[in-house]
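The structures considered in this document are given below.
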Structure P
Amino acid sequence: MNWILVVAFLCVGEALYLRYLAIENSTVSLACQAGLNSWLCGAFRLTIVLFNHQVFGAVALAAALLNFMRPSLALVTVALAAAAFGVVLHNADLSALAAGVLILSLARPAPA
């Protein structure tokens, strides 16, 4: 169960790194948009594409709804990771809904 916390904190850390040191940093952002080919610019471009199509929120919500119907640690981990990316990277509408569904999935009665 502790590995879920590790995955969640790593995802929040990576999302914060991409947001503040790549996307909102004007020097890096302009260099990447000008065609610089590095791993940071590749991650920058991938993040922008996924953000534009609201993939973070959609994946988080899909995994949270599946977890609500059929609980699984793997689905909790995927939903938590995608929701963390979505909330940090301004894709908060579906990501926050996914976080709410994850909280609701914890409110089910224990198996008899």
Structure Q
Amino acid sequence: MRLFVFLSVTVGAGGVTGSIIGAAAGHRGLFIGAFLGGLIAAPSAAYLAARLRWIEPRETKGTALGAALGFLAATIVAVSTLSSPVGPVLSALLVGAGGLVGRRFGRRAS
């Protein structure tokens, strides 16, 4: 549960930070910044989780890939549901779910 929340919050914060930085370049920059911020935050969060010993080092790649794929899915859901605040907020949960699935696959691959 701790890893799920950590990935969801950390990668979501990366997306928000990227959007704030990208907003300086206009509307399109806001979306590009959010996208890049989340994609950079996913492997960073997985690496930090390994350093904190919340996951085994061999699970880092799978967790990072899963969180990044979850972020891509969350991006699609968030953009498709911008008219409601519920969709973008709940889509962040896909990051944590993706990270947990990736962790399991990473564990099997090793």
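Just so it is clear, none of the values below were taken in a lab; they were calculated from the coordinates. Owing to the predicted nature of the structure, the values given are computational and were not obtained by experimental measurement. Cβ atoms are built from the backbone, for glycine too; each structure is taken alone.
When distance in nm of label points 7 Å out along Cα→Cβ at positions 48 and 72 is worked out for each of P, Q, structure P gives the greatest result.
Computing Cα extents along the principal axes in Å gives 43, 24, 21 for which of P, Q? Let's see the in-between values first.
Working: P: 59, 26, 17; Q: 43, 24, 21.
Answer by label: Q.
Here P(r) over Cα pairs in 10 Å bins from 0, in percent, for residues 32-87 alone was calculated and came to 25, 38, 24, 11, 2; which of the structures P, Q was it taken from? Source structure: P.
Looking at structures P, Q, which one was helix-only ellipticity at 222 nm (-39500 (n - 2.57) for each DSSP H run of 4 or more, over all residues; to 500) calculated from, given that it came out as -27500? Please list the in-between numbers first.
Working: P: -24000; Q: -27500.
Here the read-out was taken from Q.
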